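Q: Just below sit the structures, each encoded as C-alpha cells.
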Structure I
Amino acid sequence: MDKKRARRPEEKEIRKQSIVAALRTLLVKQKHPLPSTQEIAESAGVTKGVIYFYFKTREEIFLTLHLQETESFFKEMAELLQGPEYSLAKLKEKIIRQFSENEIFMFVGLIIPGILESNVDRDFLYEFKKNTSDGMDELARIWLSRETGLTIANARKFILRFYFLGLMLWQHHNPPKGVKEAFLNKNLWLLEGELDQTLSESFDWLWKGMNS
C-alpha cells in the first residue's frame with residue numbers, strides 16, 4: 001500500500017480502516033505482547049506518522065476495532081430480535097457463539113478497562129462509551145417487544161451483566177499458553193467444564209435470577 005497520506009475523504013476512510021484491519025490480523029497471530037504501533041504500521045503498509053495522523057494513540061486503534069466488532073454483533077442481534085425466528089433459546093445460542101468463537105471481540109474487551117482506557121483522551125473515550133451504550137440501549141428496547149414482562153431496566157442490566165460475566169468466563173477458559181500448559185492434566189475442579197456449557201448455564205442462571 002502507498003505509504004503517503006490519503007487526501008480525499010473516501011481515501012482517508014479506506015486508509016483508516018486498513019489500519020484497524022491490520023491490527024485485527026496481528027491479534028489473530030499474536031496477543032501477548034500486544035502489537036506495537038510500529039508492527040501495526042508495517043502490517044498496514046504505512047509509516048508510524050500515518051498511524052498518528054488517524055489515531056492519537058495505539059490504544060485508540062484497539063478501541064476502534066472493538067467498537068466495530070461490537071456494532072457488527074449488535075446488528076446480528078437486532079436482526080434476530082426483530083425476525084420471525086426469534087426465541088430466547090436462539091438468542092442465547094447466538095450470544096454464546098459470539099463469545100466462544102470471536103476471540104478478538106473477547107480479548108480486546110478484556111483489556112479495555114485496565115489497559116486501553118488509560119491512554120486515550122476523554123473525548124474519544126466518551127464517544128466510545130456512548131456508542132456502545134447506545135447500541136445496548138437499542139437492543140434492550142427491541143427486546144421488550146419479544147419478551148412478556150421484560151422491562152427496559154432489566155433488559156439493559158441483563159445485556160451488560162452477561163457481557164461482563166462472559167468476559168470473565170472467557171478469560172478463565174482461555175489463559176495464556178504458558179499458564180494453560182502449567183495446569184495441563186491437573187485434577188482441579190476449578191478448571192473443569194467447557195466454555196460453551198459454562199456460558200449456557202450462566203445465561204440461564206442470570207435470566208432466572210432476573211425474573212424471580
Structure II
Amino acid sequence: MNPFDVSYVDLDSAVRAGRVDAVDVAHEVGASAASLGVPLHEVLDRVERAFDGLEPSFAMVRGVAVAWAETSRALQLETSCEDPLTQLSTLAHLRHSLDGLYRGAIRDDSTVTDRHGLVVVELPRQAGQVLEQALHAVDVSVALRTAFPGDEVIAQLSPRRFCVLAERRRLDQPTLSLVTVLLRRTFESPPPRVWLELLPPVAQDVTWVLDALTG
C-alpha cells in the first residue's frame with residue numbers, strides 16, 4: 001500500500017477505537033495524500049467513510065485540509081519559480097539568478113559585488129498561523145514591488161525574511177527609505193528591519209550568505 005492508504009487505514013482504526021491521537025493521524029492522511037497528488041475532495045470523502053455515516057468533527061476535517069494544503073504548497077514551491085499566492089520568487093529561483101550573475105561576471109571579467117546587492121526585510125517576531133504569515137508575505141510583496149517595479153528578483157527567504165536582488169545603482173538611500181515607509185504603513189510597531197546586504201566577491205561564498213539569511 002502507498003503512504004496515503006496506510007495512513008487512511010490507521011485513521012479508520014483510530015476513529016473506530018476513539019483514540020486520542022486521531023487528529024494527528026488525520027494530519028498524516030492529508031499530508032500523504034497531497035504528496036501523492038490525491039485531490040482534496042477525494043481525501044475528505046475517505047475521511048467521511050471512516051466515520052461510517054456520522055459527521056466528522058471539525059478538528060478532524062481541519063487537520064486533514066490544513067495538512068493537505070501545506071504539503072501541496074511546499075511541493076509546488078519546490079518545482080516553481082514563484083509562489084502563486086504571494087507572487088514572491090522561491091529561494092531556489094533566487095539561487096539560480098545569483099548563479100547566473102556570477103557566471104556572467106566571470107565571462108565579463110567583472111565582480112558581482114560592484115554591480116548587485118540584496119535589500120533584506122525582516123518582520124518582527126509575531127505569533128501567527130500559516131494563513132496570517134502568508135498574508136504578511138503578500139503585504140511585503142506589494143511594498144517591495146512598488147519600490148522595485150522592474151525585473152528585480154523579489155524572494156522570500158523565510159517566514160519573516162524577504163529580499164530584493166537588484167542592481168547597486170537602484171539600491172540608493174531614497175529607495176531604501178521608500179521601502180521603509182511603505183512597510184510601515186502595514187507594519188507599524190515594531191517596524192520591520194530593512195538593510196542592504198552586500199554580495200560576496202566569489203560565488204562559493206553565496207551559500208554562506210543565504211544560509212545566514214534563511215537561518
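Rule-based calculations on the coordinates, nothing more; no lab input. Computed from a predicted structure; not experimentally measured. Cβ atoms are built from the backbone, for glycine too; each structure is taken alone.
Q: Determine which structure produced the value -18500 for helix-only ellipticity at 222 nm (-39500 (n - 2.57) for each DSSP H run of 4 or more, over all residues; to 500), calculated from the coordinates; the candidates are I, II.
A: Working through the options, I get structure II.
Q: Something else about it: For FRET efficiency 1/(1 + (r/R0)^6) of positions 115 and 147 (r between Cβ atoms, R0 = 35 Å, to 0.05), find whichever of I, II sits highest and give me its label.
A: II
Q: For which of the structures I, II does the calculation of semi-axes √(5λ) of the Cα gyration tensor in Å return 43, 20, 13?
A: Matching structure: II.
Q: Taking FRET efficiency 1/(1 + (r/R0)^6) of positions 59 and 123 (r between Cβ atoms, R0 = 30 Å, to 0.05) from the coordinates of each of I, II, which one would give 0.55?
A: Working through the options, I get structure II.
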